1. Compute mean count of other Cβ atoms within 10 Å over residues 50-57 for each of 1, 2 and report the one that scores greatest.
2. Check the numbers for mean count of other Cβ atoms within 10 Å over residues 2-9 across 1, 2 and tell me which is largest.
3. With helix-only ellipticity at 222 nm (-39500 (n - 2.57) for each DSSP H run of 4 or more, over all residues; to 500) coming out at -24500, pick the structure among 1, 2 it was computed from.
4. 3.3 is what came out when distance in nm of label points 7 Å out along Cα→Cβ at positions 114 and 138 was calculated for one structure; which of 1, 2 is it?
5. Supply the structure label, taken from 1, 2, corresponding to volume of the Cα convex hull per residue in Å³ with the calculated value 114.
6. Between 1, 2, which one scores greatest on distance in nm of label points 7 Å out along Cα→Cβ at positions 82 and 130?
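Every number in this text was worked out from the coordinates using simple rules, so none of it is lab data. Not measured: the values here are computed from a predicted model. Cβ atoms are built from the backbone, for glycine too; each structure is taken alone.
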Structure 1
């Protein structure tokens, strides 16, 4: 059930990423045309595009974490017995949870520091810029904790214990879990 909620959340993030890309394309294209043709431009175009790019990068990282699509190597882990794969997954997830905590702490501190600072062109609080780190850290921690829960309850297949996929075309399998 939690995995279904996470998948729906990632689907929503995919739509937000697509919308962000569309807005970025329109802003940058319009700005280029206006500067070339009318010797003027949209003042917030560059800054808003930069903000959207940072946000869509972090949101894409959440989706990639959920799908196991980040870069990785399975040379050693794939050769281990099931107990070794489980141990490596546990150790890796605990380390990633620690990194999520560090990212959350740093981003949250930046949000507090920059709450009263405004951006140059949009005049919006810079806290919104740094908030993407906290969103990623919290979302990533939820995904990692869900994966750990699935590990401890035996809901993961042996292929899912390795933690990476060979290619984007490879479907996410749901065969029988390993006990």
Structure 2
């Protein structure tokens, strides 16, 4: 087990703790845990690249950890009406469609190498920033940024979802065995 993979597993373990802090209205703890989880996402990738710890497990676990954290945050915050439900639906739908697309490719015997696109990475970053804006608002008074972050997250989520769908359909229709990115 590499250090990078251990950090990714820690991020997954932090998700239920983060959700418990949200539902028990422990705002500072929620923000702190979300920041730690977000920073650990960059840290595990950095460690994997710099110290040559890239692994097949990490290639699958890291994006899964991102999806678990973000989907949990968006669902919980939408339930509490802190973020609009339409945004949570977009985020969850995109991730479910991506996972189903990978499953369809796998079941059709297309080797799938998971490499997030630049737009996909930007989308994840913007989704994280939107959550950070919401969670840090009580401390920084930046509520005016919320609506802009919601719209940016929504637009990027739609755009990257369409890009992944196009790539998956291209692979299936042309019978091309290539990366899903």
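1. Values: 1: 16.5; 2: 12.2.
Max of mean count of other Cβ atoms within 10 Å over residues 50-57: 1.
2. Values: 1: 12.9; 2: 19.1.
Max of mean count of other Cβ atoms within 10 Å over residues 2-9: 2.
3. Numbers: 1: -24500; 2: -28000.
This figure was derived from 1.
4. On the way: 1: 1.8; 2: 3.3.
It was calculated from structure 2.
5. Considering all the candidates, the number was obtained from 2.
6. Numbers: 1: 4.7; 2: 1.5.
If we compare distance in nm of label points 7 Å out along Cα→Cβ at positions 82 and 130 over 1, 2, the biggest value is for 1.
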